[in-house]
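For reference, the structures are reproduced in the following blocks.
No lab work stands behind these numbers, since they all come straight from the coordinates. What you see is a predicted model, and the numbers here were worked out from it, not measured in a lab. Cβ atoms are built from the backbone, for glycine too; each structure is taken alone.
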Structure P
Amino acid sequence: MGIFTFKKRTLHYILLTFFLLWNFVDVFSQCPTITNTSQSFCDVQSPTIANLQATDNGGGIRWYATASSTTALSSSSILVNGEDYFVDDIIGTCGTRQSVTVTIYSAPTGANFQGVCVTNLTQATILNPQFSITGVGLKWYTVPFGGTAISTSTILNDNTIYYISQTNPDTGCESSRLSVFVNVGLVPVPTGNAIQEFCNDSGNPPTIADLVASGNNNWYLTSDFGIPLDPSTPLVNGQSYYATKVDPPCESDDRLEVLVNIYEPNDAGNDGSRNICINEVTTTPLFNLYDLLGGTPDNTGVWSGPIVTTNGFQGTLDVSSMTEVGSPYIFTYTVSSALCVTDTSTVTITVLPLPTASVTANPSTICQNGTTTLTFTGTPNATVTYNINGGTNQTITLNASGTATIVVSPTTTGTINIVSVSSSGTPSCVNPQTSSIPITVLPLPTA
């Protein structure tokens, strides 16, 4: 009997355990399950708890804010971006709850006023990297609601509001839209001469401010970077400079290259001169006027004057036709160029007359051992060579008024002879003048 009773009780326990295990498995097999643990929506859908996805396995579905909370969320509760939501059955007996992480795509982020600077309007599209808008699958519209998204190649209009959504990559829904006031700054590459030339006027040398390009400009030493050059910066011959067009706040990306050539000022040298004695005109050999200029004259000039010259800038001159009456002869040397101010200098050729002189004696008759005063008159500052009665030649220089006097004591009757007259200055013209005046010397009376 004892053994029979034990087996009967054992059977009862086995059956009870099987019943409990069967009900336990049955209960948990009715708990909801989640296939997608990350669920996303768009803000325009106003998603609620009712939009969360879970599989009802027979025990119903309830959503909770935490893994252990006992109060279920209302199906109309608004979902919050980034929050986790936990699912259970109706009676909350599933134990460890499965969760869903919610992502809600709202309007993209970015400044509400944005501008782009372009050198060509074809660059003013939604793909321009100067726009700073954060979002996924951005779409641009011309209206805040509805409408059709514009294509990526559409050229944006200046001073226009556009509306931008982002796209949920999981469901394809679109968010609300960010409004952006778009400013399009068109700053094309400036235009101008690729080679610009200047004169290096020592009083006003060329600077950056003298470079010419269309529009308002910044000038640089490189084609793609650097800081703008100060307008007062002197230009360098042979240097290339690069201009951008500036329309604040925009500046063109591409730059105009300009090569600078700087020329030295025209230099005709300093004025020169030459004097020629009239008696040497016909025997003076040809000479170059250029050699008479002072300084460092350019050899690119031309000569003009009363007599035609030869040999270009050398200005070779034949003076054989010159006269005292036509003197002085002025020749002009002109150096000119397209960029620098014309410069001129002159060479003056003067034909000098021969100096002259005369002499008088007062008195012209003297007693032996007496004296007389010789008065010389003639060309001012000339030197007169003379002798008395053919004796030793002597000289006397006339003053600025052309006079000079000496006292002499001839011993015999004869003549006062002027042998020659020499002018002062360069050259000294010599007049081989031969003239004389008589002078009488009376003998003393005898007792």
Structure Q
Amino acid sequence: MATAATVIEKDYFTDHSVLLDPYDYFESIRAHGPVHQMAGRDVLVITGFAEAVEVLLNKRDFSSWLNPDPLVALPFELSGNDISALLDANPSGEMELMVSYDGDKHLAARSLLNPLFVPSRLKANEAFMRAYADDMVQRVVAAGGCELVNEVATPFVTMVIADLLGVPADDRETFRNLIDSGPPPGNMDAADSPQSIHPLMVMAGYFARYIGERRAAPQDDVMTEMAMAKYPDGSTPDMMEVVKSAMFLFAAGQDTSAKLIGNALRRLCEDQDMQQQLREDRKLIGPFLEEVLRLEGSTKATFRIAARDTAIGDMDIPAGKRVVISLSAANRDPRRWDDPAEFRLGRPRIKEHVAFGRGAHTCAGAPLARAEVAVILDRFLEHTSAITLDEAHHGPAGARRVSYEPSYIIRGLADLHVKFTPA
């Protein structure tokens, strides 16, 4: 068994043993305080809930420029106590994404997503996702089992976001294959190399065509609303900004939501009493999902760089310091949560977790993610009397064998083989 000293010395960005249990790794860091220097890298790790929220809300002193690649080389020399102008002047990568924007630029880009999340639109989309989920679930339950992540979760969330955006049916499978063939975000196997964005570059060509077509000939769909949208100041966005907003939502949303479905179903498989409790009272699905998000959310970390000399708590932080905000560790901080490693249905103030971030960069797709996962869980519970892990693939209780996608950003099972007893 690894000692605390050997655990803390592991490289979070490349060590696959951290994949299986990142919580043990973060707890070994927490023992040294809520903000701690990572071993072997010039990076601070935040495990404290209050400190994580403090940094996530501090848009002035901490920039999102590093996302989604916290190890990217700075294109300038560090000097002085304020590098905010240098960060503003330099793109963070070959294709700069909304997740790395700051300030007014970020607010403007976020405004392009507003048409997606009006209540009437989400309600209409929920009707679609419920019917689609029902068909998928009935098919795999009739078969007696499935590999959940790739056979159900990923195609389901891909179809939902494609339907919401108005991606043509013929292109949806192409996008799924592109995303599947590319490396995961935060690829641990190439952490110190520039992160590949090849799938996004290919998808950008498709989305540019969609947006161009809708600007030329508007249709009655969300993509048209995005194509015709104005920024809050009344100006017209550059077409590439609209393309990147739509494409990023599609790519990022389908990955994290699919992994959340896998994490939630595994939890239900491992706790048959809770599974039956939810089957008998579906109103508990919402509180159940919030506790899954706290305890096993699909985003482990987000990243910041100090734009100027500042502080976190009583620790001085120099301009240019890289920061890993461990969302999963903040959500298990014993100073904030009683018995944080315990799964508690109906935990008080549960929605204060930071699984979707906090502040300006709170996940834009959080309402959709919650709806997607709740709908498909409801359908699984409706059509089964029991859902269990397939022990031929995952081993018996107490000796489970599971594998995770090799990512330092995403917490998601590579596969989950389940068996169903029909209702």
Structure R
Amino acid sequence: MECLTSFCETHLQPHQIAPALKRHKLINPVKNLEDRMCKKHKKPLELFCRTEQMCVCQVCTVTDHKGHHTVPLKKEFGEKKAELGRTKNQMQQMIQKCLQKVKEIKHSAELSNRDAEREREESEQVFTTLVRSMQRSQAEVSKMIGEKQKATMRQAESLIKELEQEITELQRRCSELDQLSHTKDHLHLLQSSPSLCPPTSTKDWPDVSITQNESKWNVQKDISQLDKKVRRALSELEEKLNNVLEKSKGDDLKRMQQYAVDVTMDPDTAHPLIIVSGNGKLVRTGHLEQNHFYNLKRFRSRVAVLAKEGFSSGRFYYEVQVKGKTGWNVGVAKESINRKIGGLYPEQGFWTVWLSFQVDYEACTDPHTPLSLKSKPEKLGVFVDYEEGQVSFYDVDTRSHIFSFTGCTFTEKLYPYLNPFDDYDGSNSAPMIITPVNQTP
């Protein structure tokens, strides 16, 4: 190495025999041997300066790198190689985790496709049954009207025939009377006097009519009965469809729960009245302000707190228990929200729903959107799809959808947001609890 040249086996022998040359350090042939020498002192780079993370020679340790932490290259090489091995293992583990995640996402997508196909088939079956039922009812009504019309026509034809016979008889008698009216034979006229009696009829024709109204009434009655049958069938089909939709909602929530994240509330953001538990999972409102250090992250106007975890891509889901509370506000908020003053709307960076002191459930749009809920939610699920611009809320116990903000544009981190509201009279003392997400069966 000191000679800065490569030798063949014959010319290498002096370095193995001559005492002066034996002191030279020899290495296997390499390219650019000059790069292994200190540019300043022309000595082999045999040491590594950990202070400045560079290779140095022996002279450097007493000049430019005096007092620095230096070790032999071989030792640093071993440690770096071990570190590279650990880094490689970590990367391989990360690759395995990513591959596993890809596998899970593909499996989830396959399940979603199968569920969607099953729901599509079930809904098509429901609507096909409905259409067939309506077609059968229509055919029955049409047939019934046709039969009634045929019966009416037969009745009309019979009456017309009978009337025509009576007209013929009356015309015959009119002819006889006309002949008698011109006779001059007194005896003949008097003997034929019975023929002068008014004709009698077996029917009172002015009161005779075809039973059109009765027929119409009967058809309407039958239609009314069919209508009741159809309505019952529709009610049954509606119940089946609702079951399909409810099942679909349950499957929808199940898919949302696959994106569950571990949420911990950040006490540094909590309003002074808020008490955050040590594990960051429980939040309640106190009656006295806590002695917190002032910082720009802390809420000052609303009794609220943000999570430590922020999300700027993908999907995430968390659940919070609000059981026993008379007022609460739950959702997500962007990082740059005004924590001193401002509204609680999407324009200000909030996407939330609330219960306003046991009176109104509302989505905090501008203006607020009233929510008609069949039951009082005790546990809320919050789902966010960052790229799709969607924030959805669910009643976890009933697996029902509450409300969704859609078409949103997110440009910064979003944080889970809780507001337990004030507790003036002790009626709203129940805590809000971040609960573990159990996959809905």
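If distance in nm of label points 7 Å out along Cα→Cβ at positions 44 and 132 is calculated from each of P, Q, R, which structure is the one that comes out at 2.7?
Computing distance in nm of label points 7 Å out along Cα→Cβ at positions 44 and 132 on every structure in P, Q, R gives 2.7 only for P.
Determine which structure produced the value 9 for relative contact order in percent (Cα under 8 Å, 6 or more apart), calculated from the coordinates; the candidates are P, Q, R. Don't skip to the answer; put the middle values down first.
Details: P: 9; Q: 28; R: 12.
Going through each structure in turn, the value belongs to P.
For the read-out volume of the Cα convex hull per residue in Å³, for residues 76-307 alone, a value of 168 was computed from one structure; give its label from P, Q, R.
On the way: P: 194; Q: 168; R: 304.
Computed on structure Q.
Thinking only about distance in nm of label points 7 Å out along Cα→Cβ at positions 36 and 356, which of P, Q, R has the largest value? Numbers along the way, then the final one.
Numbers: P: 13.1; Q: 3.1; R: 8.1.
Top value of distance in nm of label points 7 Å out along Cα→Cβ at positions 36 and 356, among P, Q, R, belongs to structure P.
Can you say which of P, Q, R returns 143 when volume of the Cα convex hull per residue in Å³ is computed?
Label of the originating structure: Q.
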- Per FRET efficiency 1/(1 + (r/R0)^6) of positions 84 and 404 (r between Cβ atoms, R0 = 41 Å, to 0.05), the highest-valued of structures P, Q, R: Q
